Structure 1
Amino acid sequence: MAKRPAKPTDTGQPTVARRGAGRTETGDAPPGPEARIVVLHGPDEFLRGEHTRVLRESLAHAKGEVETVRFDGAASKPSEVLDECRTFGLMQQHKLVVVDDADQMLKEGTRDAFERYAREPAPDATLLLRARKWNPGKLDGLILDSGGAIVECKPPDLRAARVWMIARAKTAHGLAVEPAAADLLLQCVGPDLGRLDTELAKLAVAGAPSVAASAVRELVGMTREEDLWRMQVRLLTGSPTDALRFIREALEVSRHPPVLVSYACTDLARKLHGASRGLKARENPFALAGRLKLWGESKDAVLRLAARVQPLRAARLFAQALKVDHSIKTGAGDPGRSLETLALRFAALGA
């Protein structure tokens, strides 16, 4: 019989949202080896991978050697996956059957096969369904009733990411992160667990047993706020696609708070209005850039557009930006929709 590996150690798992019978709970551990069906869904690919790794290790500890079989949900048939689950593995070892992009497989007309399987899952296999999106339904209840688990893998908030980062640095990289360094690293990277882990690995290579803020400044680089200001110019290209992408990446990828994105837009509209008025009054462009604090790439982009835009149009854009900023700060309306509408006004001005 294969020797069972040591029990997997804690690696600083972040808090995850776990769906339980009719309610949402909070857990801080991935599903255990007793679950015969596990669903990992959500936008955080790193977290899905971490939960998969820990699940595989826990299965190996509980069952001995584990055979892993993978399927592409967009290209495979449900019958292939379920037959694999029901078939004994080599030397009767436990099987972990992984389906990526599972939402592409579980569509209307195929879910009933998985529902029948969930009523009586194979005892010698663990079916792992992984997907960015998951459509809840009858199958969810059957999975939970069978002792399975459905875990939402989404980026944590800044506070939870900070706790995870400090634990991860210690257990996975042998690093102690000083409080000021942890705060600065979050400013630089945000709560993206994959990027945080990459930066921790980079800091570990530097060789110091502890991480100070000075090391983060030297090795990690530009802060998220600096990156946001650098990306401002995408609002001035005249392309609606570029403008909308700026807003969506700022909110959904970098996860800046809407009030900060609104401030960046308002700041840009203010500078554009000031530049338009100054150029109209024949003010020296270099002096104008200094007065408005225009630097680098944004200086040329703002001055170039301001030379083509009448001050009245720029003033209307600035007024609209102030209106959006006020609505976000007072909680009126949908911040994302308001910022996207404002972005399209920027694009129209530059078209």
Structure 2
Amino acid sequence: MPGGAVRTNRWLRAPGLDRLVRVSDDLEICPIDLLDRAQEDAARDWIGVHAAVQRELFGPTGSAWTLDEIRGFHRSPSGTRVARAAWVGDRLVGAFEARMPTTDNLDLALFWLSVLPDHRGRGVGEALLSEGEAIAREHGRGTLMGETEWAEGGVDLAETFAARHGYAVGQTMLRSAMSLPADHDALSALLAVTDDYAVETFVDAMPEEWLDDRAVLQQRMSTDAPADDLALEEEAWDADRLRETHARTLASGRRIVESAARHMPSGRLVAFTTIGVSAGSPDLGYQQDTLVLREHRGHGLGLRLKATNALRLMDEIPEVSSIRTWNSASNAHMLAVNRRLGYVVDGYSREWQKVTGPAE
């Protein structure tokens, strides 16, 4: 089997599983270890399937993870990730991953499934999803989630597939982009505010003195940001988990620009926003988490933080020509902030959910 993955003619045994997965004569679903360098070629084909689907949906503006970034996630102690590959002959045509948190949300399995466009309609996605749901059951997970995406003016190609297998929409997201360089003076004008909050910024290396407050903010992301109908529980964060996550992100080749608001009377960080720049797409900034604690809203902190971060990004990584962000369609306030900054909607995504009952 290309890349060193274990393969048989009709049957395969997945490591750690006590069952056999039967596959058809021309389609085989095989376990793949993305950390095994003996499977390097297969791993690159696997991540390539996900990237091919992004190109199909969005053309050159698709959002693709690098293999090093995914390997970093697989090394994380805060979750279990299990990957599968679908083969037709000697060609890897489908890729699947189940991510299962181990520090919180212990009933949750997050699915990532892609099939090459020219191999759809042949049961590849069905076989991968069936295998994924079996993996979730064996790990005691009864809440299953996955994501679909489509470009502005397009349609959700996976909608019928997801609904047919019992998944319902739990949240709809808008994908937006801000072109850079932006008007420096206009962004700077948004910062001309005198109040009890000071904005601080770092590039790549998070200050050690931030960690405790930032861990609190990260945990509050799971309770204060809109989740709509998704069955998500509060996440568990502390300084050690945040430090490990940050170090792993940098090791994967990503750069980080982050700004936080400090409430001067208390000395505590009460809001933050983060942009990541992948080594795989150095001209693109990914606007990641943004949060203002509920008790400190109403002071324009989200707008000021995003403006500050855009200015710092332009100064520090000038090759970035756009910033991409995703926001819940229900998050009217943050969508309004983005419009003021110049973001334009260019796509959509849905978070699909299936609750199969109490975990076994």
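Quick look at the values:
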{"quantity": "Read-out Kirkwood radius over Cα pairs in Å, computed value 21.7, structure in 1, 2", "calculated": "2"}
{"quantity": "Given 14.6, 40 for Rg and Dmax of the Cα atoms in Å, for residues 45-172 alone, calculated: source structure among 1, 2", "calculated": "2"}
{"quantity": "Computed -9000 for helix-only ellipticity at 222 nm (-39500 (n - 2.57) for each DSSP H run of 4 or more, over all residues; to 500) - originating structure among 1, 2", "calculated": "2"}
{"quantity": "Of the structures 1, 2, the one that 0.10 was derived from, the read-out being FRET efficiency 1/(1 + (r/R0)^6) of positions 69 and 309 (r between Cβ atoms, R0 = 41 Å, to 0.05)", "calculated": "1"}
{"quantity": "Per relative contact order in percent (Cα under 8 Å, 6 or more apart), the highest-valued of structures 1, 2", "calculated": "2"}
{"quantity": "Comparison of 1, 2 - label where distance in nm of label points 7 Å out along Cα→Cβ at positions 61 and 285 is highest", "calculated": "1"}
{"quantity": "Origin of the derived value 2.7 (distance in nm of label points 7 Å out along Cα→Cβ at positions 109 and 237; candidates 1, 2)", "calculated": "2"}
{"quantity": "Comparison of 1, 2 - label where distance in nm of label points 7 Å out along Cα→Cβ at positions 269 and 317 is highest", "calculated": "2"}
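None of the figures in this text is laboratory data; all of them are computed from the coordinates on show. These numbers were taken from a predicted model, which means no experiment stands behind them. Cβ atoms are built from the backbone, for glycine too; each structure is taken alone.
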